[in-house]
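Take a look at the structures below.
Bear in mind these aren't lab numbers, they're just calculated from the coordinates by the rules spelled out. Since we're looking at a predicted model, the values are computed, not measured. Cβ atoms are built from the backbone, for glycine too; each structure is taken alone.
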Structure P
Amino acid sequence: MFRGSSFHTIDGKGRIIVPARFRDQIKGSGQNALMVSQMDRCLVCYTFDEWNKIENKILCLAEKSPSMRRFRRVFIGGAHECICDKQDRILIPPALRQYAQLEKDIVIVGVLDHLEIWSRDNWEQENLALEKDIQEEDVRNEIARLGL
């Protein structure tokens, strides 16, 4: 499982160093690469095993609404295989860097079954949004059901 967050930088060529605690998880899956796509103003990164589960769920969906076709098109169609190099970096393609607004300062966040890569600014906005959400009773009740 991926947990915790780390502040890093993305270099001029679009390479990111994968933190050691996350590299161990990636290599433990039998691959030295991640599938990376876009969602919620960040990049979502999955091991190949987890990515295959997602693809299978999408294939099994009976729902063929225009919005689901669009989601499938953008999420799966925009995905890239990002292989770790000898310096344990992954190269983020330009289109994904542009989508997530990755320029220099980034945050790599472990979210149990996947990683997320955020621009520092977008990550700070996400934290502020959570603070606002927590003020709503429905959200507080959902969190309370977790025992927190």
Structure Q
Amino acid sequence: MEEKEYLTKEKFKALGDELEYLKKVKRKEVAEQLEYTKSLGDLSENAEYHEVRDMQGVVEDRIQKVESILKNATIVSSHGNEAVVVGSVVTVAKNGDKDHKIYTIVGGEESDLSSNKISVHSPFGEAVMSKKKGDSFTYNAPSGPITYKIIEIK
């Protein structure tokens, strides 16, 4: 069974645009390159042909993955700020640390640590889900258990 994927409207549209590009433009480009490399002669020793065949596999795999994500997508937007849900912007403080960190809880396809977007499927994301302002939660990081307190939810 496919796992539900949580996406913002923007990411859903971006993936739809990517799928359209892959199907209408990239597939055609790869097919044309394939025809050209076939014309170069002996396929068993034709490195260009094999490279394009590999590229074709990558493109088709990505098309299947994006189609699956879109088919199983649940569009999210922040649902108020009572409890943490996908789409919430959460301000947290690590126990014993006065510095606050702000994270956005997103679906796996949108996670990006450099933008402080944490996947709902990550240990941190799973631990913070459904928690309320003032709650503490602990999750198992590679370095061991870490406890945070929720300062604010937007």
Checklist entry - Given that distance in nm of label points 7 Å out along Cα→Cβ at positions 46 and 102, derived from a single structure, equals 1.8, which label among P, Q identifies that structure? => result P
Item to check | Structures P, Q, by distance in nm of label points 7 Å out along Cα→Cβ at positions 14 and 30: label with the highest value | outcome: P
Item to check | Comparison of P, Q by distance in nm of label points 7 Å out along Cα→Cβ at positions 38 and 126 - largest value held by | outcome: Q
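Out of P, Q, which structure matches 0.95 when FRET efficiency 1/(1 + (r/R0)^6) of positions 70 and 94 (r between Cβ atoms, R0 = 35 Å, to 0.05) is calculated?
This value belongs to structure P.
Could you figure out which one of P, Q the value 13.0, 39 for Rg and Dmax of the Cα atoms in Å, for residues 22-85 alone was computed from?
Values: P: 13.0, 39; Q: 19.6, 66.
Comparing all candidates, it corresponds to P.
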Next on the checklist: Say we calculate Kirkwood radius over Cα pairs in Å for every structure; which of P, Q gives the highest result?
Outcome noted: Q
Item to check | relative contact order in percent (Cα under 8 Å, 6 or more apart) - structure with the largest value, from P, Q | outcome: P
Checklist entry - Ranked by distance in nm of label points 7 Å out along Cα→Cβ at positions 54 and 134, which of P, Q sits at the highest value? => result Q
